[in-house]
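Please treat every number below as a calculation from the coordinates, not as lab data. What you see is a predicted model; the values in this text were computed from it and never measured. Cβ atoms are built from the backbone, for glycine too; each structure is taken alone.
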Structure 1
Amino acid sequence: MPTVTLKPSGKTIDVEEGVTILQAILASGEKFLNKCEGKATCGSCHVYVPEGRKTLSKIQRLENEKLDTIVGVATPSRLACQARVGVENITVEILSFV
């Protein structure tokens, strides 16, 4: 069972393979902005995944198009509502604060 570590809080949560990063963040009890309820239309759930990002689901067209519109996107950028956790542990840096 993979572990998701949230930065900057340092919280960790064990999750099932295939859950979205958004589901993991919300399950941890962390407050997290997500305006479009997982439809990849707002970009408010933009996060960095500095560790373990190669184990995540591949970026699909909808996510890629939304990331192209967000300021501050970098190599580790993902939308938490679209990226699904793989078999390895990941670290997620939360960029928005509620």
Structure 2
Amino acid sequence: MKIISLILTITPLIYTGCYMGASTYEIFKKNMDLQIGRGLYPGMKDRKKIYDGEYDIYSAEYPKGCNWGYLVKRNDEKKTIVGWKIISGEEYCKEQQAYSLF
């Protein structure tokens, strides 16, 4: 029973990981850049705004106070992310590094 309890305690830690270190803009930027080339999340489709003649922007606020948006070409039916912009609150756009074993 002790072994099963140990396994059940450690398993969530292995798969969920943890956050360590200071929150920095560089980590936030790296995480945002990883989204370029991927499709837009279904939950963001209702946040569409016109950015300019060629792009739409899908805005969000995370972390709290940091307003940013994904840029998507208007004529792209797959809604592939081509970039991102900070709309306001740049001083709040910081994240910690996430670590996970899997």
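Can you tell which of 1, 2 yields -3500 when helix-only ellipticity at 222 nm (-39500 (n - 2.57) for each DSSP H run of 4 or more, over all residues; to 500) is derived from it?
1
Out of 1, 2, choose the structure whose coordinates give distance in nm of label points 7 Å out along Cα→Cβ at positions 3 and 19 equal to 3.7 when calculated.
It was calculated from structure 2.
If we compute relative contact order in percent (Cα under 8 Å, 6 or more apart) for structures 1, 2, which one ends up with the highest value?
With respect to relative contact order in percent (Cα under 8 Å, 6 or more apart), the highest-scoring structure among 1, 2 is 1.
Work out the source of 47 here, i.e. which of 1, 2 gives that when percent of Cα pairs over 16 Å apart is computed.
1
Can you rank 1, 2 by distance in nm of label points 7 Å out along Cα→Cβ at positions 59 and 75 and just name the one with the largest value?
2
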